[in-house]
Structure 1
Amino acid sequence: MPRPIEADNLADLPGIRHGFFTRQGGVSTGIYAGLNCGLGSMDDRDKVLQNRARVALKLGSTDPAVLTPYQIHSAEALVVETAFETGDPPRADALVTRTPGLAIGILTADCGSVLLADPQARVVAAAHAGWRGAVGGILEATVRKMEELGARRDRIHAALGPCITQPNYEVGADFQTGLTDRNPAFMRYFATPVPGGKPHFDLPGFILAELAAKGLASIASTDCCTYANDSEFFSFRRTTHRKEPDYGRQISAILVA
């Protein structure tokens, strides 16, 4: 069975179950070995569905599937009240629900996954925060959708899952300029480890700062790098560097029990 990573601030919440799932505990093989939950990958679909069913079972979902959106690196957050067809997901980058037993999740392979919960309102959310979504406002959009269902910012607990970290996130000068032109204060998220070399972006630092600015009850981070740990995590960038034909996706999921 899968062995997810749990965030301390979410694990202690009554009536909330969550997990940042690694690639351990699945049935996929080859370059997808383990718990590949990406239906958008070229992995065998039946194996991916088996993997996702294992995640749902681990969380105690009332449905054998975990709901994930078709992610588009946007600031679009959606409320879901009932299960939708796995093969026809809505286009968005965050799902929010208060339906008991309905597992919602986000797929990643270097981007940030953020799970959020207000245990008093019994509202949970899963947000996909790549750099485009994080800069574009997906976290604020997610919190606002939670508020629409009765959550309050000062009761929301949020945790950032495994993602690529600054030492392994080399970017181009145009990437840095694009962000610092938008806000000069963003320069603090860049470092140049080698004099004259390319800048490196601190994605987890950026996401955690965005969360900290929202007045939430607590914020936590798993402090795991997807690129650096091949046996535990899938990584788009690592796959690209190895010139592999495709890559798996890990899932981060949450539900109201």
Structure 2
Amino acid sequence: MLLVEKKDGIAVVTLNRPEAMNALSKALRSELYKAMVDIDRDPEVSVVVLTGAGTRAFTAGLDLKELGSDAKAMGAANAEGADENPVKAIELCTKPVIGAINGVAITGGFEVALACDVLIASENARFADTHARVGIMPGWGLSQKLSRLIGVYRAKELSLTGNFLDAKTAADWGLVNRVVSAEELMSTAMKLAADMATIPVETLSFYKRLIDDGFARSFEDGMALEHKRSSKHNRKVTPEAVEARRAAIQARGRGQ
């Protein structure tokens, strides 16, 4: 139900329950947690690409059949442990996670998409927050993240209607980085991952955390955080190290 392929510093993680729209069953959430822990510890992996199997769904969120048959299953919507909360499982990874959104990302699936660092959407991608229509409230961050990403009015429109947001509008609203054809989705995501993987993984992880931690604070506090962390980090960088990378940067610039 979860496929992991590692190559050239990139781990491709695929939610593989296409017959169930890649719904996040308890077993799948557990496997995702184990995979993200393994990837985070693997020194050979610098970047993660997360996608869903098939073209219909990235993930439809929590498995509603499971929720309807197990009285204890609803607790997963507010689970704090990363072994049950897929958003936390993704966020615990210190390496960049690129979401390749191949189809619908619904409710909990929308929340999983928002846990990624970059989103590339297929033209088949659509997003919907149907928490209110199901009669539950989000517990993996959607009510707070969405308004910060697209604005409070647009977030209320989506969450209080349960309507779908198409890929083009998602890009226009700044929810995804770009939209490509279904055929180009994985190659585009992999090219972006390969670009990131040319940077030392320690640098990627440090910069990702700096952005995330600063974004969670006020602008003033974020600026202070940047100064504190960058000052400490940059004191360790030698002129020789800068010079060693300068030629590679120039060569890359000529190539682009």
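Values quoted throughout were computed directly from the atomic coordinates according to the rules given, and no laboratory measurement underlies them. If you're wondering where the values come from, they're calculated on a predicted model, not measured in any experiment. Cβ atoms are built from the backbone, for glycine too; each structure is taken alone.
For Kirkwood radius over Cα pairs in Å, the highest value in the series 1, 2 is held by structure 2. Here relative contact order in percent (Cα under 8 Å, 6 or more apart) was calculated and came to 17; which of the structures 1, 2 was it taken from? Clearly, the read-out refers to 2. Computing FRET efficiency 1/(1 + (r/R0)^6) of positions 149 and 181 (r between Cβ atoms, R0 = 35 Å, to 0.05) across structures 1, 2 gives 0.90 for structure 2. In this comparison of 1, 2, the computed figure 1.7 for distance in nm of label points 7 Å out along Cα→Cβ at positions 13 and 53 is attributed to 2. Largest in distance in nm of label points 7 Å out along Cα→Cβ at positions 189 and 213 among the labelled structures 1, 2 is structure 2. A value of -14000 for helix-only ellipticity at 222 nm (-39500 (n - 2.57) for each DSSP H run of 4 or more, over all residues; to 500), calculated from one of 1, 2, originates in structure 2. If we compute FRET efficiency 1/(1 + (r/R0)^6) of positions 133 and 221 (r between Cβ atoms, R0 = 25 Å, to 0.05) for structures 1, 2, which one ends up with the highest value? When FRET efficiency 1/(1 + (r/R0)^6) of positions 133 and 221 (r between Cβ atoms, R0 = 25 Å, to 0.05) is computed for each of 1, 2, structure 1 gives the biggest number.
Comparing distance in nm of label points 7 Å out along Cα→Cβ at positions 125 and 173 across structures 1, 2, the highest figure is found for 1.
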